[in-house]
1. For which of the structures P, Q, R does the calculation of FRET efficiency 1/(1 + (r/R0)^6) of positions 75 and 195 (r between Cβ atoms, R0 = 35 Å, to 0.05) return 0.50?
2. To which of P, Q, R does the computed value -0.23 (log10 I(q)/I(0) by the Debye sum over Cα atoms at q = 0.06 Å⁻¹) belong?
3. Which of the displayed structures (P, Q, R) returns the greatest value of relative contact order in percent (Cα under 8 Å, 6 or more apart) on calculation?
4. Match the computed value 3.7 of distance in nm of label points 7 Å out along Cα→Cβ at positions 83 and 315 to one of the structures P, Q, R, and report its label.
5. The value -12500 for helix-only ellipticity at 222 nm (-39500 (n - 2.57) for each DSSP H run of 4 or more, over all residues; to 500) was derived from one model only; which of P, Q, R is it?
Structure P
Amino acid sequence: MYQKVGGERMNENYFEEKYDDMDEDIQQKEALVLEAEKIDEIEDDHEASQKINQLRRSWRQIHYWESEYEEDLKNRFEAAIDAFYAKFKEAEKEHEAAKRALIEKAKELSQAKDLKQTTKAQQELFEEWKKIPSAGRNLDDVLWEEFQKARQVFYDRKQEAWENMNQNFDKAKEAKEALIEKAKELEDSVEWKKTSEKFRDLMTQWREAGFAGKEDNDALWEAFNSARQKFYTRRNAFYEELHSTQAVNLKEKQELIEKARAIKDSEDYSRENTETMKDLAVQWKKIGSCGKNKDDKIWNEFREINDIYFDGLGKSNAKRQADHQNRMKDARARKVDLLNNQKRQIERLQDSLYGLVSEQEMKDIEAQIQQKEDFIKELEAQIEDIDSKIGE
């Protein structure tokens, strides 16, 4: 029951404390083993290496009790780490092979004649290179130097070709000066869409004009870009003000809708309320556009509230039934006109699809067509509803 430690006799409590310590240490080692066996779940190699170093430091800090179970845990711990490094080394070999393949491609491109396309291809190779992880600390620099050397052969040839183009600088300068004059003629235009297209065309011509030489190229660009920016600044200010105005118009129309809705929901068909509803319609007409993407929807909402109110007005007074019928017919006619107008707009939009190059413009127009087709369905449903009420 007793043992001498440090010259003193210890009781059985000492052993219990030691066993508790051993259990705690073993539990910690078991936890470290589980963490080590999950190392391969970490995608970032650097992070995984740091994790391994951390686990090893933690392992060394735990007391070794010289038990067989601890040896088993240690073997599992080291096996998990060895498995990761084996996988890591295999990955480095794959990375080396991938980088060497890019080096060969760079060598193949070094003598290509199409400088523009080859520059793009070289840049794509460089982007691919950046995506390939490390091939090992000892190899990375060597492979990079080989890659850069192969690429530099092409860029040296490209530089030489540019230097031989000095004879074309005067021609490029003359072309750019002409483009500057055209840009200045357009800088005060208020035909925003049409002029924007012209400036895009001028920009294309500018790029095609080529380099005008270090002494003139920047100054020419400043003059050309100044005219462009003057127009774009004015255009942006116009649209900013337009959008601000449209936002105000939208808010005012929404307020009219809420007023109309309150009267409609009250089901009070007094002369005063009827006159107010008519006045709201007059106010509506005085308010400008909310933007082509909102006008139809908000108008339909306002019109629907009006239709509901005036429908209720007609039903509330038998003496006014004839007037009610006429209003319903008028409402139907307006919706038919609006429906026909929407169909014509769809035809124009469909015609405008031909010849478009921009996928985004095609998507925008198709979205507008879909919106109007949805609106037509709503109108048809409303017309059908009105027809049913007129026939009652």
Structure Q
Amino acid sequence: MRLAAFPIAAFALFVACASPVQRGSLLIPRAYDDNGMPVRSPIAITGIGNDTELDHLVVRFMVSQRVPNAQLAVSVKGATTFSHAYTYRGLAASMTARSTIMRLASNTKAWTSGALYNLIEARKLDPNAKVFQYLGITKPLPRGAKVDKRVYQITIEDMILHESGWDDSKPPYYDPTFHMRDIALALHLQHEVDPVSYVRYQLHEPLQEAPGTTYAYCNFCYTVLGMVVAKASGESYTDYVAHSVAAPMGVKNVEGSPTMGERLPHEVAAYYSAYKGLSAVYVLSKRRFGYPYGGDDMALEVAGGAAQLATTADSMLAFMQRYLIWGVGTPQPGADWAREGSMPGTNTWAEQLPNGTNYAFLVNTRQYVYGKDPHAFENLQRSFEGVLQQRR
């Protein structure tokens, strides 16, 4: 087995600090002081632990980038030392608590990987199995479409390692994750595409590389792997993650976020994006929906193991205490592993630092990537790392 994680380098950046004013359960950072902290900050903060330096970074980011809701949690050698929930008052549709769950985007893939680890360790799953034969999904859509024979050689392990052979960074630059409405209409459906039809439609798409040879980040692979988890466990993907990955860690709030309709209990009230598009859910409708609600041509229920889950920053800490955040395996002391989740209305980061510190940061927008500071989120992570790496 060649299962391994891909190390992601840690970065250092200069950081500054300022003092908060504590008022009951709220920590209200002071105005603009000599270090640049907003004087009348609109950001309400609640939680445990006291770390002015981290609060300063989050508040400055939220104010400058107009981020409605955020969570930041830190653990040191397995013990949570800091966990704050942040709300931009007057902008956010709901207050953030530590118990507020938010969509994870691609950090869902970490939980999928944890599920796969459990199943492989329990000998319920062979990573060398040909994935489409294992699922019993071998007939392409449209019927009669020509399939590259190498597609049927793709293994579960190839998909775990993002070595399926599909590479959306090369022509035709196609990621089916954000073409679900198009697929449904191509199949003459009157409703959102179902997961099996979605996979069958991808079978005829051309490979850019030979399977098992070249790394190319693959959302579709983790949708398929979510289906593998369901088959191997005999439960739905979300149920298995909740019962067999989260629950043994004492975590009870890892759930599938619905694309449309009411939010889950304890879920943040809204996901923010300025953009709208035709729906991946209501495929015959000409009405335009917000990108976080199907307008980006993705239905979370279909994306499944690639992007469906929601939870808290605290729950991400619990996960990182038991599993690798990137790859299939358990934590490796002294290594640096990180994963970003990014989709309309969501940006998340989780990292296992070499010094035994783990942290998770969740927000419910990524609108800033289209603005004057498209690297604001990335730069914030460098700042967090710079602060946390200095500590022992």
Structure R
Amino acid sequence: MTAAANKDILKLARPDLRSLIPYTPGRYEPGSVRLNANESPYRAPGDATARGLNRYPPPRPEALQKRLAEQYGVAPEELLVTRGSSEAIDVLIRAFCAARRDSVIVCPPTFDMYRLYAGIQGAELIEVPLLRADDPSKDFSLDTANVITALNDRTKLVFICSPNNPTGISMNPENVEAICNAAQGRALVVIDEAYMEFSSGPDFEALRQRYGAVRLRTLSKFVSLAGVRCGALIATPRLIEFLGNVLPPYTFPTPSIELVLKALSRDSLGVSGERITVLRRERARLANALAKAPAITRVWPSDGNFLLVETGDANMFTKSARRSGILVRTFPSHTGLKNCVRITVGRPDQNDLLLAAVATAGSQAASEVRNDA
């Protein structure tokens, strides 16, 4: 990516934020007597952290930033640590979209937080639905031509989720590149890779380097840390610096930093890798079994840790699952997903319970049909 293109990205940001003077936190020097931040000099009862919970965490968690950059194969200055990928989505929309003036393009059905944060910021939401096809392997693909057509002078961000939530489909890299190429200098393309570890395909780092796209990653699924809320925004160093000025300091708590660093150790990553292998195998087992179930009319291929299935009656299916103590996700307000259910891939024993519940749902549906006759 050229220096000129790098500058063009920042020209898309809100003018009032480009000149923002960031907050300057108090200095922290290990071994010094710290009387510059109005902290308590006493540790909290039960505090076993190395830094001490009576001290503010680093304004930016540099050790974690460096380790995450190593994990994702980028330079530390190309990565911003966020509280999950949701915070990354939020800060991008706040930094680039002025209320009642700028717009965001999304491709539904997709992750609903794009819509939510655009609405909170007062940005216009432009929806270009995914293309439908009878072939499940080609269903829910990007409508590349119409996404490009939708780009206008007010468009600041284009969100693409791959693998997509809730469909599980990975987007064709050539289609994503065509959108990145068309958006150069006009809008920032954001590629949400939250489920990339469950896919066999490559990430979009090459498109980031070539076109200045932004990549989002999360540790919620990959290393089982949804409760810690740790994500990463990967972009050009200048954009990372700018977005870091928009975020408040001290956002990532000390215990969370220590937990994530442990989760990214070689031994812990080995365990996480083994679990992903199991989940991929279970995903295939579930897909094959569900495709044969009378209660299921369609199963889409998935590169995520979940499956999207179509049922004869999503409401009835959900109630049957709940009677077995199982919760699944429906999307009654999403276009094209009226009777669809998203099922997270669980442990083998949990998946066995699900399949038993699906068989029960099929028997109940057949019984109701006979009774109606």
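Any read-out appearing in this document is the output of simple, stated calculations on the displayed coordinates, not a laboratory observation. Note that this is a predicted model, so its numbers are computed, not measured. Cβ atoms are built from the backbone, for glycine too; each structure is taken alone.
1. Going through each structure in turn, the value belongs to Q.
2. Q
3. Largest one: structure Q.
4. Corresponding structure: R.
5. Of the options listed, only R reproduces it.
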